[in-house]
Structure I
Amino acid sequence: MSTYHTSVLLQEVLEYLNVQPDGKYIDATLGGGGHSLEILKKGGRVLGIDVDEEALNFVQQKIKSQKSNLKNQDDIKLARGNFKDIQKIAKDNGFDEVNGVLFDFGVSSHQIDDPKRGFSFQQNGPLDMRMDKALGVTAKDLVNGLHKNELIDVFRNFGEERFAHGIATEIVNVRKTQEITTTEQLIAIINQVMPAKLDRTAAAARIFQSLRILINDELHVIEEALPQAVNLLRPGGRIVAIAFHSLEDRIVKHQFQAFAEEGLGKVITKHPIVATEEETRQNSRSRSAKLRVFEKI
């Protein structure tokens, strides 16, 4: 597993969380731990949550290796769980009133870097895509088990893919003679269908995104988590949410607007914050990132 991970919109996250010494912050999507460690260095106390046990182990080792840079390792707690249960996890760990909550949605770089997890369309690996390895259904199960019309719906609804019909049709044709078990096989099918003049890489990203969203129930989880996060905030506390595609961003935007209309606080970001040109050059993942902020009254 790669040991280097670049946290998206890091300076913007720290600025909008307005990290205070001894303030309490929840990193609901711990991933590689980059955001959490920087909050710690600014004197904040952190609860890092991740459903992926590998992520928690990775960050635990990272904390040990950076011992000299951290004032107090005891200021970070790590908890395994899905952020749809953020309120319960927070209360169980003494973080029931916090200064800020960070959500960095989607797949983390340490998951993408590991071919065995099946998240990357740029490396060959098993069709898996489970963030939580305890889940029973994998991408292989969906690709080989869903009817053609079900595949079309998944690719359209969760990937906004306009060639959904052709790709689903080709998947059904291929699996008549062989089981589709690897990312490489799925990419070959996508490339077979997509016209050469169009961006096949973007199409692959959309198809992989759609399968991943369905397996991990990602959109529903966001809808469940955001209202809980508001409940955990102290007055003046903030939610900072980073989305990577329009489906996620739309949920965040509408939820924040609804919170404001209910009189719970105000939306700080009239328009989403995006990465600078310099950051997108250094970290291609940041190109699609959109950051929004809500502040509780």
Structure II
Amino acid sequence: MGSQSAPLETFELVSDETRVAILRTLADAFREDPTDPTLDYSDLRERVGVRDKGNFNYHLDRLNDLLLDGVDGYAVSSVGLTVVSALAAGSFDTDWTWGPTDVPGECFFCGDGLALRYEHGHLLLTCGRDDHTLLFPAAPSLFDGHSDAAAVERVAFILSQQAAAVERGICPECQGDVMPSIVPEPDPAHGGYFFHGDCQRCGFQHGFPAGAAALSHPDVVAALAAKGSDPRTTPFWTFEWCHVGRDAVVSDDPLRVALEAELTAETLSITLDDEATVVSVEREK
């Protein structure tokens, strides 16, 4: 087991531009040649661009477990690559914004048009009203350098993967244990139930409409494919049966929530239990 102070020490290490430059230079070397990612001392210092040898040595020594120090030189460690990936994703850039960008679909609550925007480290799906806004975890790299259409497709894929992970009890943020559940909407005015995941490790709260818990079920995937839709690239909010309030309670004890999904010539009646598990799928003409 690692020390709880270790992550804090890592954040402190990458608060310095020279140390970040060392990590990124070694990560570049890994990308250029994964089979031989080592740079000798002189080459590394030259690429980083630090003339003062003493200053460079200080920062190099401070990086500790984020580097691998061998007889041929230095390479980035797996932990170091994770740090570089987080920095490259822009997850810590609280000033980065994107959108708003109009997207297909209607607001679950009022029927108005929808837009996506990114701010303060979160992706927001909104009609413009704060109390109608859904918030999801994301990183600037999801949008940066992509057209609006491509970004929306990437968002659809990431959110479908997040929902599938939560349904399987895995936190999309830290890969810790999540307790998936179907719980009442917190706002009584909206009614219905939603799909919730409470991470036991990082504390992140994941929330989706109840229908999102069924998107990865084989019967649902097959029915969507027959209709020409792919839940991995089609935003879940464009499926009416995934809207908030489209569920119906068919049993209180134990809790069972049903969704009616008109996917092909048939309607799928999907029933979820209180742990967001699909317990039955029935086809109706």
Structure III
Amino acid sequence: MPVALYRVAMPGGGIRVARGDLDGPSELVALGDVGALTADVVRAALDGPSDGDVPAEARVLAPVAPGQEIWAAGVTYERSRAARVEEAADATPYDLVYEAERPELFFKAPGWRACGPGAPIAIRADSGWDVPEPELALVLDPDLNVVGYTIGNDVSSRTIEGENPLYLPQAKMYDGSCALGPAIVAADAVEPPFAIGLEILRAGRRVYADETDTGRIRRSFEELAGYLGRALTLPEGAVLLTGTGIVPGPDVTLAAGDVVRIEIFGLGVLENPVEVVGST
């Protein structure tokens, strides 16, 4: 089992880096809260001296620094293209971007807005069709090298996105629309492709489940990262969601009180309850 790196909120205040296995953090690392993750920082966190046990009251946070940016790629799986065509008033933009040389990339959230494991994700009160989008997330250093992987949930309003492609920011960016975690696994510790599974639980009962794997992504990780950095400086690095190959159909929508569970083999499980935000 690979060593996993966590960001944890300490019971007395402050945020620390910890390491452990995929079941949770066990020991603190002699590092302050880390902003830009580089290969050297990841290696120091993995191999550096311990700084004591993680207190039982410590809370696991999203593994992203507040100043880091979270970006996302769209329509990278054939299933995603088909789903966008189904929902869209005009299917042409989604059909074209899947085949185009340039990928779709959009800003998802600043790091401080990301929800960690166990924290509520949200659906909009003014949307009637809302879905989780389980995704492999690349952890990039300032030079756009992939230094690690984590799990991402690109929660989306398909109602709003389907009305007009120009509504994408409203469909994708709002309070509770992005979750990351539980940890970062170093890129040299695991080997893609990764199996991805999604479950939606309602009152303890599974109402939806599906799976895919990252071998079905049309574009390479290096290609997606390269396009992100073509005209963009990322001094603290970034997290880049690589798109989803699991899109529930129109008969499935999230509701308040649901629990979304995403598992990526080798990276752990990201689980979040669902709440409603905003007004109609």
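Derivation of every value follows stated rules applied to the coordinates shown; laboratory data play no part. Given the structure is predicted, the values throughout are model-derived calculations rather than measurements. Cβ atoms are built from the backbone, for glycine too; each structure is taken alone.
Given a value of 18.6 for mean projected area of the Cα convex hull in nm², point me to the structure among I, II, III it was derived from. Only one of I, II, III returns 18.6 for mean projected area of the Cα convex hull in nm², namely II.
Computing helix-only ellipticity at 222 nm (-39500 (n - 2.57) for each DSSP H run of 4 or more, over all residues; to 500) gives -13500 for which of I, II, III? Of the structures listed, the value fits I. Calculating distance in nm of label points 7 Å out along Cα→Cβ at positions 139 and 163 for structures I, II, III picks out III as the one with the greatest value. With relative contact order in percent (Cα under 8 Å, 6 or more apart) coming out at 19, pick the structure among I, II, III it was computed from. The read-out was computed on structure I.
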